[in-house]
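Enquirer: Some structures to go through are shown next.
All of the numbers you see were taken from the coordinates with simple rules; none came from a lab. Because the structure is predicted, anything quoted here is derived from the model rather than measured. Cβ atoms are built from the backbone, for glycine too; each structure is taken alone.
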Structure 1
Amino acid sequence: MTQGISQIQSLGVIGAGQMGNGIAQVAASVGLHVHMMDVSGAALEKGLATIASSCDRLIKKEKMTEAAKKELLGHIQTTSDLRGLKDCDCVIEAATENIDLKLKIFAGADEAVKKDAILATNTSSISVTKIAAATKRPELVCGMHFMNPVPLMQLVEGIRGLQTSDSTFGTVRTLAERMGKTFVEGRDMPGFIVNRVLMPMINEAFYALYEGIADAKAIDEAMKLGTNQPMGPLTLADFIGLDTCLAIMQVLHGGLGDSKYRPCPLLVKYVEAGWLGRKNGRGVYQY
């Protein structure tokens, strides 16, 4: 059995989207050497620009200096090739929530990076055990589910696959804590902790809209004021991405087989229409 690295100094991040660039920013802010990988050069440019803008907001709030921003950005390198991650101690995959894509990425990463490197997935619902089986090092694979937006949200869900070793899990716990996060362990079951509870609530909000119980604004206002949530469930769905919400509900429904997890037909229709939320200007609301 491969013995993994006990202390992470160099971190690879696969995916430069909102989750990937957020993970890269937080890792770089604590002095880790970050290699952010994406097959799209445009995505890498946008990811770096997003990190710079995030730093600028912190500077405006006097929570960061210009010198600290320069140092942080200096810790991040970009690459469009998995082989650019070959020397990383740990690689976190933060690609789209699609099982076939993740299996392909993990099989490729397993070949590209050094044999004792840890491979972690930021999946929000897919089986870590299944992802680990795409590699020759399942004992070095685990789940590290960060919350969006990564720089602001405190939680990381830690998920063991069936073969994840204690040393691997201990190392990623230490890594998350070094990044200033609170690490909470959950079982490798569909949706883990947060999405097992959150996504059925969002799905039920879509059913309330679908059945005409109230309009979207009223549903959100009622949940904000009645349960003291910072944003209503339909606004949150737009923020997450309706395609991501649907994908997670499909994982819950398929993995648990209970009709209570059936995706709302209205959610399905919105995704079919290309109404994905804030990221493309139209979801439940228009932006």
Structure 2
Amino acid sequence: MYTYLDSFLVYLQVEKNSSDHTLRGYQTDILDFLDFAAARLGKRPEEIQPGDVDRLLVRAYLSSLAEKGKARATVARRLVALRTFFKYLEREEIVNFNPFRRVPSPKKERRLPRFLGEEEVRQLVEAPAGEGILPLRDRAILELLYATGIRVGELVGLDTGDVDLVAGYVRVFGKGSRERIVPLGSWAAKALSAYLPVRREYLRSLDREKEQALFINLQGRRLTDRGVRVVINKYIKQVAVPGKVSPHTLRHTFATHLLDRGADLRAVQELLGHVRMATTQIYTHLTREKIKSVYDKAHPRA
């Protein structure tokens, strides 16, 4: 099964143009299932064959996830990975049927995304202080995340050539390598204008002038997703914003603030890079909640 898994990951990368994040997620989820199957069948993981996987084993695996208290979203994600893997094995005529084909995914819990208030955002983006490479980079990261609503994976994938400060746009490659053009905003453009010359000099000092990544670490290499999370956590603690804040929180904040100020839902969908309008519509629940709150507080007979 390990050999088939390697071939599957190559198929996703080459034919489906899947992102590194997707590849890592599928690999982790499928390996988790193979470990369970090995323990259940009394074999070593490398001894598991495609034919060993039947509906009984699938049901036992789902029961184990339920016993561990795994979230619905986690179970649904693993089912997608395994269903896609066995669909590939079926296509390659390695198995005769896909044991995950008719397994229903649990309905996802509709939790409203968290977002920051305008004053909280202001405090956060203004927290990096100083003229060195790190504070200037961090300010540019925070401003860009809030100004564009791009995903953290899209942010770290940006090259310097993707940013047009004169026109005020950034070229983003989203899920499935779909390209979109997103406005920068004056504050993000100003932060990038301050950061880019310092970045250039810093790379020259490291003899890494050919590095194309927009956001770099202290070694002059492309900043990672984890690096961005470390940056955000640092300033969240500094300004004492309550609760957990992630790069995706700024994406939610971007969308919510646009809609609060009258932006068209279709335009927000385009800016976020959502394929389906239904994905964007969750933000309308947030604005409705805010309207209801204002009404309840302000109307004398609410």
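Enquirer: Of the structures labelled 1, 2, which one yields 12.0, 35 when Rg and Dmax of the Cα atoms in Å, for residues 87-174 alone is computed from its coordinates?
Expert: It must be structure 1, since only it matches.
Enquirer: Tell me which structure, out of 1, 2, gives 22.9, 71 once Rg and Dmax of the Cα atoms in Å is calculated.
Expert: 2
Enquirer: When you work out distance in nm of label points 7 Å out along Cα→Cβ at positions 215 and 239 for each of the structures 1, 2, which one comes out largest?
Expert: Once distance in nm of label points 7 Å out along Cα→Cβ at positions 215 and 239 is worked out for each structure, 1 has the highest.
Enquirer: Can you spot which of 1, 2 the value -14500 was calculated from, given it is helix-only ellipticity at 222 nm (-39500 (n - 2.57) for each DSSP H run of 4 or more, over all residues; to 500)?
Expert: The read-out comes from structure 1.
Enquirer: Next up: Quick check: 17.2 is what I get for mean count of other Cβ atoms within 10 Å over residues 119-126, calculated from one of 1, 2. Which structure matches?
Expert: Label of the originating structure: 2.
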